[in-house]
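So, here come the structures, one by one.
Read-outs: derived from the displayed coordinates by stated rules, not from any lab. A quick note: this is a predicted structure, and the numbers were derived from the prediction, not measured. Cβ atoms are built from the backbone, for glycine too; each structure is taken alone.
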Structure P
Amino acid sequence: MLIDEEKCIGCKQCLPYCPAGAILFHDKKASIDLDECVECNVCYRVGVCPEEAFVQQPLAWPRSVRAVYSDPLNVHKETGLAGRGTEEIKTNDVTGRFKSGEIGVAIEVGRPGIGSRLRELEKMSIALAGIEGVKFEPKNPLTGLIDLSSGKLPADILNEKVLSAIIEVAVPRALLLEVVRTIKNTAEAMDTVVSVDVASRPGKDGRWEGEALLYGADIYYRPNAKINIGLGKPLIP
């Protein structure tokens, strides 16, 4: 994103809308810190500038990666889906993405207000790729960028910054605790924030299969942190 300084009147109305803190003011004019800008288009789309000074410049690779993972209106050409991931694991009761005995794990790297360089996300994908039995979700747009044998991302995108990106994997039930501990240990060495979703099919007792594992390992979790209303037909066990 760019700002036409000839049009800018320095009113600062745009400042609160940038989730990356990339709008700067100097000599009563606004400008964009292009290194920090994640190309989410919020400043442009919100329409708060009275002079329409924001300019969407053409984005070439690798900078185009920023917009793909930061602007939720983008549709990924690889998957045909908008947003950062699939329908996400909160819709498993409709999609049936994970089967009995299989646990879905989504790791969100970065958040609005903090963001993340993709080099930080690569630390997590490398750690997960090193666990035999972990399967990266093929319909997640990020998976197409990951070398599934090593977990590495293309070297030319590592310095690109995004609001957040989501790694989605499926693991056998027996591997859940190892995967969660790996995520925790890896996150401690990352220069951003990490949040984790865990989901599975419900067991015969009505509890989801991973709940007892996390509880028994004294791992804090919030059940039903997201509730999907859903308009699809739920699967019948």
Structure Q
Amino acid sequence: MAQARRILLKLSGEALGADAFGYHAETLAGFVEQIREVVALGVQVGIVVGGGNLFRGATGALSGMDRATADSMGMLATVMNALALKDALLRAGVSARVQTAVAITHVGEAFERDTALRHLEAGSVVIFGGGTGNPFFTTDTAAALRGAEIGADLLLKATKVDGVYTADPKKDAAATRYATLSFDEAIRNNLGVLDTAAFALCREQKLPLVVFNIFKPGALKRVVMGEDEGTRVTP
């Protein structure tokens, strides 16, 4: 039996592209299958998707572009990814809706909490595009914000690494994975689990977080089933 009734999944744009520009069809199909598995368990799924496979606001700012303008372009990239994910879910037989933090007529609904909750309770996956709708905030922060707004039981950060480690496992062979962590431990050890604003919001709202490797088949289902998958960060 699933240990969470409602989750917010944070997917990076880079994951959708599998280290390349645009989309990697096989990778996207694998993510959709994992989402389909947890929806079949009766879990309500919200998703915040990044835009790094198409455009990163911070990178644009570094090249001399105005940061607010660059971040606005990044928000549009996340909407494109939300639409791609919705299309893939629908083709897999999973009901899905897109809500955007920036109003774009005929593309998706403007974010509205009560409507999002109705969609979730009706069994649709709700994909939140457009970040927070404001520049200077990451999609990590958007994920924490939407997770709190929809009353998620769990925030899941999908990565390429199977949890949080004592050190970078690529550089330190002695690095070990934390099975569980407290927010205080993560701050004290400067583990960089989420950006500062996102982490503070999760801590304040007592929203548990799991960092896990989305590239492992079945990992998402194991997380929601409460199995030893990834690293769980708790208040």
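A value of -5000 was derived for helix-only ellipticity at 222 nm (-39500 (n - 2.57) for each DSSP H run of 4 or more, over all residues; to 500); which structure in P, Q was it taken from? It must be structure P, since only it matches. Of structures P, Q, which gives 19.4 when Kirkwood radius over Cα pairs in Å is computed from the coordinates? Computed on structure P.
In this comparison of P, Q, the computed figure 63 for volume of the Cα convex hull per residue in Å³, for residues 121-160 alone is attributed to P.
For the structures shown (P, Q), distance in nm of label points 7 Å out along Cα→Cβ at positions 17 and 113 is largest in Q. Which structure, out of P, Q, was Rg/Rh (Cα atoms, Kirkwood Rh), for residues 105-192 alone calculated from, if the result is 0.94? The value was obtained from structure P.
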